[in-house]
Structure P
Amino acid sequence: MMIDKPLPDTDAWFLSLAAAELPVLRRTAETLDAMRDDRDNINARSLAFTILQDPLLTLRVFACLAERRRKSQHTDITTLEQALMMMGIGPFFETFQQLPLVEDHLKSSPKSLLGLLRVVNRARHASQWARDWAIHRHDLNADEITIAALLHDIAEMLMWCFAPQLALRVDDMKAADPQLRSSSAQVGVFGITLLDLQQALIHYWGLPELLAMLMDHTRASNPRIRNVSLAVDLARHSANGWHDAAIPDDLTGIQELLRIGPELLPRHLGVAPETIAHLVTPT
């Protein structure tokens, strides 16, 4: 399925994307094939680690689990390890085989494939930072924080997958005017904001309420949500280098969240001190 013209409203976008089969990254599929041959020696933790490298597959797993969930189950499954233990390793491999590939789906639009891979890479960085900070904060479940950051921009990934030419137009608009807000570009091209679309899709796919809450920036006073939002923001702002004007505010927020001084920031960002020395105010 490819959408090359804006749809009338959020409901129309929702209905189209909800019916689409989500592709996965080729590397993910190849890794799963290798693990499938050794499934008797695979545990939930190692399999979850592989799935977490691919936000599209992560979403597929949670959507599948929501469909299968027993009516008697009242507790949400909020981590991949829990999901895999509920599903079973064998049934997982039986369900997730011969998956459609992103690279095949977008072979006619190399620029769109690169756009999608940029967002996936950004999501990985966000999830890694979010996890590190959650552990530092002694969060009771860092895995929930990790997944919320990984899936935070899933609607944008879906647009690159299924409306690639429109996604390129949004990208071009933002490149031409760096001050243009993403939501304004989205309305100008898609006719909707991706936030509105994402909220509808999260509900449809049955993502746990906790994960949906952790992805909601409007509740950023909550430290767990702040943990996710700061990681997502920094991943977006640093995607093309450490010169974005918004990064100093991100770093200040991270110091406040982690209750650390600027000298410890490089360790929690995985960068050399000189990379961000010009962006922080010494204490």
Structure Q
Amino acid sequence: MSARAGTDPIIPRKARVRRRWCETPGVFTLDLALDDGPGNDFAFAPGQFNMLTVFGVGEVPISISGDPSDTSSLLHTVRDVGAVTHALNGLEPGAVLGLRGPFGAGWPLDEARGWDVVILAGGLGLAPLRPALHGLLAERERFGSIELLYGARGPDDILFGRELEGWRHRLDLNVEVTVDHAPAAWRGHVGVVTTLFARAGFDAPDTIAFVCGPEVMMRFAIKALEDAGVGREAIYLSMERNMKCAVGFCGHCQFGPAFVCRDGPVLRYDQVSDLLALKEF
């Protein structure tokens, strides 16, 4: 799926900030509304991204982090790490920005029907996986066990804490959270995200895995999944390397024969395993 039919994928549509709030130190969420008249409900597939433009500053690719079925909001969760994201963090309600999208291939929820599903997220990687989890839970009866294994640097870096707590109370979903480092008062798990495998209950030969996080985390997570018996063809990861144009024209995000913006950002591991060993460019 690409930009909405009838729109030019190169020309930004005008959007306005409805709300902005802090998630964790240095990470914030923007709730946007399109400004091009009635009937502009924004449809997207879990795992897709938009290009957000701060006029006079620049453009940046940001994964959509909300519930695909909730047309009352359009959420993007962003880390403040550069000029454009810093400018986004300074936008107040009512501010105007540009939006192109949605772009890219998303998480394969249809292919996951009938399978156990493991969602492995590291840090901000939970944001592009959050729509997938909403999609899985919306059709819960179509899937086997669902495991959410999430790792953050520390307790203050845990995203969507209130929502995670709500998911923990569901009987049809197993949520496990770990942090790399924690103060003495922390009562949760400490360790890298792969240490949570011992707490998960999935049948590896019948499991499909969705992985997103820092690339070093994804490499270790993929190895742990393979060691557990999950097939390479059943592991999907989200890559976000150097996307610029979002339509495969500029070549900045070329990843071997694939373009991350056009063929990804969600890619099947057996198709890109050799390329994942390359350092970011």
Among P, Q, considering only mean projected area of the Cα convex hull in nm², which has the greatest calculated value?
P
The value 18 for relative contact order in percent (Cα under 8 Å, 6 or more apart), derived from one of P, Q, belongs to structure Q
To which of P, Q does the computed value 0.55 (FRET efficiency 1/(1 + (r/R0)^6) of positions 64 and 176 (r between Cβ atoms, R0 = 41 Å, to 0.05)) belong?
P
Taking FRET efficiency 1/(1 + (r/R0)^6) of positions 8 and 152 (r between Cβ atoms, R0 = 30 Å, to 0.05) for each of P, Q, which is largest?
P
Using the calculated result -19000 for helix-only ellipticity at 222 nm (-39500 (n - 2.57) for each DSSP H run of 4 or more, over all residues; to 500), pick out the matching structure from P, Q.
P
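Throughout, read-outs are computed from the coordinates displayed, never taken from laboratory work. All values reported here derive from a predicted model rather than from experimental measurement. Cβ atoms are built from the backbone, for glycine too; each structure is taken alone.
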